[in-house]
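Structures incoming, each one as C-alpha cells.
Just so it is clear, none of the values below were taken in a lab; they were calculated from the coordinates. Predicted model only: the values in this text are computed from it and were never measured. Cβ atoms are built from the backbone, for glycine too; each structure is taken alone.
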Structure I
Amino acid sequence: MSAQSRGTQWRIWDLHVHTPASVVQHFGPNDGATWDRYFAELESLPADLKVLGINDYWFLDGYRRVLQAKESGRLQNLEAIFPVVELRLEMFSGVGGPWKRVNLHVIFDPDIGVETIQQQFINALSNEFALAPGAERASWSGAVTRESLEDLGRAIKNSVPTPELPDYGSDLQEGFNNLVVPLQAVKSLLGKSYLKGRTLVGIGRAEWADIKWADGSIGSKKSVINFADLVFTASQDISTWRNLVEGLRQSNVTHKLLDCSDAHHWSDSVQYERLGRCNTWINASPSFAGLSHALGEFDERVHVGLEPPVLSRIRRHPHHFIDRVRISSSDPSEHKHFNYEVPLNSGFVAIIGNKGQGKSAFLDSVALAGNSSRTGEFAFLNPKRFLSSGNRSAGEYHSELFWADGSERRRSFVDGHDPAGPVQVEYLPQAFVERVCTSDPKSVDDDEFEAELRSILFTHIPEDERAGELTFDALLARRTQSVEDKLATHRRDLKRLVESFLVSCRFRATNWLADVESKIAKKDAEVKKAEADLGAARGELKALEAHGNSNPELTVLRETATELAKQRDSQQANLATLLVDAGELEQHLLRLTSLEQRIEAASDDAVSLNSEAAELLATSPPDTAVEGELVRLVVNRKALADWRARTVRTQASNAASTRSAQEELEDLEERLKSATPCVSG
C-alpha cells in the first residue's frame, strides 16, 4: 500500500483577493518592485490560508502573473489559485457612491485555461455590454481593454461639471463602474459547453442587501441572488457571520455566505480589506470539485471564525487523534511485505477495498499499536494466519502510531495486549461484530456487545463529569439513584400539598364564604347600631344635665345608663374574644385532621417498606435473614383520640359561652333602650 493523501482538511479559503494589476487597488504601481513585495506577502500568509481566488474585475493579467510565479517555484504555501472575474450588472442598489451597482463574481475551475476564459466568457460578452444610466453621453467601442475602459471613463468625466470631478475616480475605474451587463447574458454564456458545470457564481451581499424590498424590485432582488451559488461579504466583524447567514436563510434566498478579505491593501494596513484578513474555513479538497462539494454541504463544511470546532478539539486533546500510521520491518530489503506510512484524517476515515487487499491487516496493525484488548479476535494478526508458527519473519514487522501531540507508540506484530498499559484505540474486529450481530438477543454475546458499547461511551465522558466512577454502569447507577431520590422527595412534597388542599376543600365545603361574610356583616351592623344608640343616649344625658343637674332622678338615670354602657362594652369585648377562640379551635381541629391523615400515610409507607424488605430478604443468604418487621411505626391512637375529644369538648363549651354572651348583650341593649326614654321624659 503506497502513501496516500490525508483527505479533506479544514483550510482557510480567501476567494476575493486583488493584485497590483487590479482596476482598483492600493498596493502601488503595477511594476516589478510592487509585484516582488506582493509575492513575498502571499508567501507569508497565515499557515492555514491555502487557497486564493484572484479577482481583478474584468482582467486576468494579475491571475496570469500569480499563476506564473506558482509554476516557477514560488507560492508553494498555496495549494490552489482560482481565477475570478467581477462585473457589474444592470441593476442598482440603494447605496450611493461609486459602488452602487450589484456585483457579480464568476469563479472558474482552475483547470480552465486563461485564454479559454478570455475568449469564451469575457470576449463573448462584448456584444452585451451597455452603459449605465447617466453615462449615455459617452461612447463604447465594444471590446474590453484597459485602454477602452480608460477612454470611456475619460469621456464620462469630461461630460460632468468641473466642481464634481473630485468625486470621481481614475479614468479606468470610472470606465469599469459604468460598464454593465444584463444578468441573462451571463446566464446564457455560463450554460454553454465550454463553461457549463465549471463555474460558480457569487454575488456581493452589501450591494444586494441595499436593493429595496419594494413591489417593483422584490422579484429581481430574489432572482439575482438565487441565481448565485454563493454570497460574498467582507465583514469587519466576523462574529456577525452566522446572523447574516440566518437572515438570508429566513429570506428564502441563497444563504451560502463566504466572508473573504476583498484585499486591496498590504497585510500591515489598518484597512480591513487587506491581505490575509480572512477567516473562512472550508473542509474540502483544494479544487473546484471540492469547493462545489463544500457548498453542497455548507452547514457541515463551511465555518467562519478563528477556527472550526473540530480543530479546537484537536488543539485541546491532541493525544486523542492519530496523525499517521507506519507499518514496516526491521530490514525493508529483506522483509518486503509491509513498508508504508499512511496519514490519517482527524475527522472520518473509511478503508475501502476488495477482499484480500489488506483492510484487516491494516486495522489489526493500528489496534495492536494502540494496545487494543481484543488481540484474540484479530482477523489477520492471529496464529492461524500471519502469526502462524511457519512464518518466522512475523516478528520482524512492527506498527507505529504517531499522535497529534507528537508522541508515538511502536509494537511488534508478535506482541500481544499489554494489560499494564492504557488502551489507546478501541477496536471492534469484524469477527466480533459478526458474532454479536447474528446472536440471539438474550444471549451472552448480545450482553457482551452492549457492555462494549457502554465501555466506549464511558471513554467519551470527560473526567470531570464521571463523579469519580470507573465504569459506565456505576456512573449510570449514581445518576439514576440521584434522580430517583429527587423523585421521591417531590412525591412526598406533592403528597403533603394534596393533603393540605383536601383539608381546605373540606373546610370550604362546610363553611361557605358567603355565610361567613354574612355573619360578620350582621355583627358589624349590630355593633354600629349599638354605638349609635349609645351616642344618642349620651346626648340626651348631656341635655338633661344642662336643664337640671340637681335632679336626683336624673342623676340616678344617668348613672344607670353609664353603668349599662360599661357592661355592654365589656360584653362586646368578651363576645369578640369568644368568636376568635372559636375560629382558632376550628383551625386546630383541621390541623389535627391533617396530622391524622399524614400518620395514616406513614403507616401505609411502613407496610410497603416491610413488604419490599420481605421480598428482598426471601432471596438473601440464611445468615443475613432478619426476624420481624424491618420498619415499625408506633402510633399512640388513644392519646390521639383523647386529644380530639378534649378539643371537641372545648369547642362545645366555647359555643355555649358564645351563645350566653350574645344573650346577655341583647339583654343589655334592651335595658339601655328602656333607660333612654325614661331619661328623655
Structure II
Amino acid sequence: MLPHITFRITLLCLIIVHISSAQNGWLTLSAFPGKEKLSFTTQHDSILYAGTVSGLWRSGDEGSTWKQVLRGNPITSLLAIEDGLVIAGGHHHVYFSYDRGIQWDSVALNNRQPVHRIISLTGQEFMLTTFGYSEFGYDGDGVYYSSGDLKKWVKRNAGLPSGNPSTDNLLVDRKGRVYVTVADEQTGNSGGLYYSDNKGLSWTKASLSTRTTTGIRVEKSFGLSVTPSDSLIYSFTGAAVNIAVGLNLVKHIDDVTGNKEWRAMLIRPTSNWWYDLMLNTVFVAQDGSWYSSVSASASQGGAYWSGDQGKTWQRMNTGTALALSNNFEDRTFRENAAGRIYMVQLLDERIYYTDRSLLNPVSITGKVIDDQGKALPGVQLKNSFVPLLSTNTNGEFQLTVPKGWSGMLTPSLIDYRFEPAVITIENVQENRPLPVLRATFTGKHVVWGFVTDVFGYPVSGITVKGFDEEILTNVNGSFSAGVDQGWTGIIRVEGDGWKFEPDAVSVEPVFGNVYALQFTGMPAGHVVIKGDVQDHTGTALPDAQLTGLPELTRVNDAGQFIATVPVGWSGRIAVSHPDFFFTPDHIDISNIGESLNGITFRGQVITGIDDDWVMFSAYPNPSANGSFSFRWPQQPAEGKVVISSLSGQIIYSSTLENFQLAESWQAPGRGVYLLTIVAGNKSMHHKLISD
C-alpha cells in the first residue's frame, strides 16, 4: 500500500506592511533619485523639487517618477510660489523658472558661500542669505534683495556686522518685518537676531534676555520660525556671561523691538534648562501640529513633533535613517492640501512622508483570500495615495485617505489573478469596508525531495517518475518539479541495481510547495541490518566496532550501526570495545531474507580482575611460530575466553573450562591478539604477540 501524504501550504515570506493610517512614524516615497539631498520644496500638491549635490530633480506625480531639470551645480536652497515660480539657490548662481520647473534661467550671484535661505516678501519681492564655512570659521555674504527682476540682486547689509556677515536663517512675518540671524564663531557681540522694517535697507539687532539670563551672546543659530499666533521662535547656542547656553526662545513679534524678556521653551525635561536641545526651523501643519528637528547624535537627534503648540515634544524617528554624517541633521518639512507632511533630511538620500496630520481622514479596509479561502499576505495594492500598501499576515489592509478621495486599488502578487482586477473608489465620505477580494493561483508549486542510500549519502542519476516528464536526481540526490494548483499524482523512483523504500509516494491535491519527500535506496538483492550499541544506562557507545559483517562497520555518534548484506547471507555479528563486554555477546543470522531492524547490544563495564583471583600466564610471548601455551596454577570460576584481533574481529571463543583443557592455542598468523577472560562481573585482558 502506498504511503498517504497530504500537504498544506507552508508560506514563508517577509512582508513589510505599509498602512497609511494616522501614524507616529515615517514612510519613504517609492523613488528618490539624486543621492544625498540638500534642499526640498513642493508646489501645487503634486509637484516636488529635490536639490542635490549634482543638481535639481523634479517630480510631477507626488514622487512616483523624477526628472533632473538642473545639472552640474549643488542646489542648496529652494522656494516655490503657487503661481508657478520656482527659485533655486546654489554656490554661485540663482536659478529660476516661471512654468513650474520646466524651463529655467539663471543669474550669477558672485557669492562666495552657497545660498542658504530664500524667502518671498510680497510674491514680487525676494530676499536670500548665504552661509557656509571657510578656513576662518563661519562665513557668508550677507543678505541679497530682488525687487522682482530675478536677474538683479543687490546686497542689503546696512546694520549687520561689517565684512562678511555669516547670515543663515531668514524669514518674514505676516506684517512684513524681516528677520535674519548671524553666526559668530568667536561668540562676541556680532552674532544674534536682527530685524528690518524696511525690507533690509537697515537692520537692528534684537536684545536677548530671559527672566534669569542676561548678557546672552550668540555663536550659532539653528532655527528661526514664526507661528500662526505670531510667536517668534529662535534657537541658538552661545554664552551668557561665562556660561555656555543652548536655548529655544519664544517672543511675540510685537515685542521683538523692545527689551521685554524672552521665554525659554524646553524640548526635553532637564534641570539644566539653559542648555537644551536646539530646534531647527519649526513647521506648523494645517491641523496645528508642530514639526521640527534636532541636529544631534542618534540618541538625541532626529525629527520632533508637538501636538500642544510646543509645550511638550516627542521624537518621531520611526522609519528614518541617519544622514551621511552618521548623525541626525536638519530637516525640511512641507505639506500638501490633504495634510500629508513631506520631509527631507540634509545629507540623506531618502524622501519621507507621514499622514499623521492628515485632514478629515477616512479608512478604506479590506481582506484578500486565496482560492482555498485562506488569508493571502503580501498582496500589493497599487494606488495613487501611498507608494506602498500591502496585506498583512492576516490578508488584511487599511488605506487611510482624506475625505472625498477618489482613486483605484489594483491588487498584484506574482502568480495570482484577482477578482475584481481593479477596485474603483469615488468620493469616499466615511470609513468604507470593501468586499472580500479573491485571488486564484496561476503559477506553479514546487514538489521537492531527495534520494539517499541507507547510510544517508546522496544518490545521483536516479529516475523520478510521476511528473509531466521524467527527471533525474542531481549530485546532491535531490529533485524538484513544478506542478499546477491542485495537482495530484504518484511519484516513483527507479535506478538500475537499486531498490527503494518506499517504492512510491502518493501526493494528494497540492495547494502549496511540497518539501522533503524522502526515498532511501539500497543495492538490489540486498537487505539492511540496523541496530544500536549502548551501555547499561542507555548511553551510546560510538567507539564500538562490529565484527562478522561483510564490510567493516562502525557505530556512529548516536550509537547506531547500519549495514547491507546480500539476501541469503549468514553469519555471526558481535561487538567489541576495550572497556565493555556485551549482552548478547553475538547474534547468529542464517539465510537472511528481509531487512532486520532493532538489534540492541548492551555493554557492561569491564572492572578488571584482582591479582589473587586467577593466576595465568602465556608462553612463549612473543611467540616465533604463533603457538602459545598456558599455565593455570589455580582454577577460576566459570567463565569464557575470547581471542580477537586488534580490529575487533573475534578469532576464538570458548568456555573457560574447555580453554583450560586445551592448554595451548595456535595463532592464525603474525600479529597482536587480545585474549580476554570473563568470569562473573570481572574480566582480564592479556596481549599475545605472534612474530
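Could you tell me which structure in I, II was used to calculate mean count of other Cβ atoms within 10 Å over residues 178-185 as 18.1?
Label of the originating structure: I.
Using helix-only ellipticity at 222 nm (-39500 (n - 2.57) for each DSSP H run of 4 or more, over all residues; to 500) as the calculated read-out, with -16000 as its value, let me know the right label among I, II.
Checking each candidate, the match is I.
Given that semi-axes √(5λ) of the Cα gyration tensor in Å, derived from a single structure, equals 88, 37, 22, which label among I, II identifies that structure?
Computed on structure II.
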